[in-house]
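Q: See the structures that follow.
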Structure 1
Amino acid sequence: MKFKLDKKRILICFLAVLGMGFFLSFLMLCGLGTDPCSFMNKAIATKIGMLFGTWQLIINAVMLVIVLLWDRSSLGFGTIFNMVLVGYYVDFFDWVWSKTIPAHIFTDAATRWPIFIAALFCFIVSAAFYINSDMGVAPYDALPKIITEKVSGRFPKFPKMLVRMAWDFSAIVVGVFVGGIPVPGVILMALFLGPAISFIGKIFFGRKKAEPKSPV
């Protein structure tokens, strides 16, 4: 477990999670695509009439129990920050934008696409800092890592990225099943978000994580 008292890394991780929630709120309002985990959780939260942050905390808590039973090495301060704060940050900023930004800004093509592209880039940068802070990952990300290790133990030549892709596309399927709209951006993020985060992480940190991860 990565509960290291490195104040600098903890601060970087905390600010990165704040950035992820901030920019994810824009991505959701634009409606052009988010990461698969957020897509699934937002669809479920909307279906059952619950705050996004509350549902995200609940599902992460359930996954956390499984991770604690299987492998705790991916857990740390970043795990707590992610599972507790990201969703509520999104809810908070969504409320702020509803009071300060006209709704048509997120639907008119002239403003919608620039906001989406800028928010996506900043979200990826924030996620890269979060992951490369090495303070632990969300339970959603820890589970496919555990599954990959178990599959690789039995089938060493099995492509590791297939497990992650199957995990993310399963989240998309669940989101669609409960009423989410599978816009192309969600599919593209399932395919390219991990490599994009690793690329940004390499630029800022001079290294590439062995296991590209989704941020939430």
Structure 2
Amino acid sequence: MQIDVAKHIGAVTRVVREVERNGRTAKVVVASRTYDTDQKDLWDALTSKERIPRWFLPISGDLKLGGRYQFEGNAGGEIIECDAPDHVAVTWEMMGDVSWVHVRLSAKGDQTELTLEHVAHVDDERWKTYGPGAVGVGWEGGLLGMAIYLESGQPNNPEESMAWMTSENGKAFYRASSTGWADANIAAGEPEADARAAEAGTSAFYTGETG
């Protein structure tokens, strides 16, 4: 698999901000991308148990308001809000940590914009090491998977995807995404030296490369 890195990186808008959540300051990572499909179809791809694995990961559970879900080898949680076909929110529970993910869809003519917001309490050391790219880069990979699936009509091939992640093309995507999140972090007020150091940490994590 080979992708146009510049095209897919340029298709995403990235924002970093802070909010108060449960009486504590939380970091918010926001990624938006527009797809060439109508809102009904994008909502179905986003929420259907049959279609989610075609662009993201295998999923199990009760996919309705109040139900619990589990991504294979990844996070699970509870569906805490659902307003079809506009908004779904879930808890994101992994390795003892709980954060919150909101996904909103809005029609843009014949296209649909997807905006994903991940809210998390992050300790200072982890933020200094990885910054917003820790989750932002991963979610951007999911947005890429959705784009490839909708454009090709073909489901994700896990073996091909794993091979791509370690290819030079895949590493170029992860490095460019990490740079984009560092830029958003700087725009949010993070000192540039700190943001670039976190960018390096995130790039090393996703590419397996150091130095």
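Q: Taking helix-only ellipticity at 222 nm (-39500 (n - 2.57) for each DSSP H run of 4 or more, over all residues; to 500) from the coordinates of each of 1, 2, which one would give -25500? Please list the in-between numbers first.
A: Working: 1: -25500; 2: -13000.
Traced to structure 1.
Q: Where does the value 3.5 come from, among 1, 2, when distance in nm of label points 7 Å out along Cα→Cβ at positions 127 and 151 is the thing being computed? Present the calculation step by step, with values, prior to reporting the outcome.
A: Details: 1: 1.9; 2: 3.5.
It must be structure 2, since only it matches.
Q: Here relative contact order in percent (Cα under 8 Å, 6 or more apart) has been calculated and equals 23, so which of 1, 2 was it run on? All intermediate terms of the calculation are to be shown ahead of the outcome.
A: On the way: 1: 36; 2: 23.
Going through each structure in turn, the value belongs to 2.
Q: Here is a further query. For the read-out Rg and Dmax of the Cα atoms in Å, for residues 39-94 alone, a value of 10.6, 30 was computed from one structure; give its label from 1, 2. Could you put the intermediate results ahead of the total?
A: Working: 1: 12.0, 35; 2: 10.6, 30.
Derived from the structure labelled 2.
Read the figures in this text as sums done on the coordinates, not as results from a lab. Remember, predicted model here, so these are calculated numbers, not experimental data. Cβ atoms are built from the backbone, for glycine too; each structure is taken alone.
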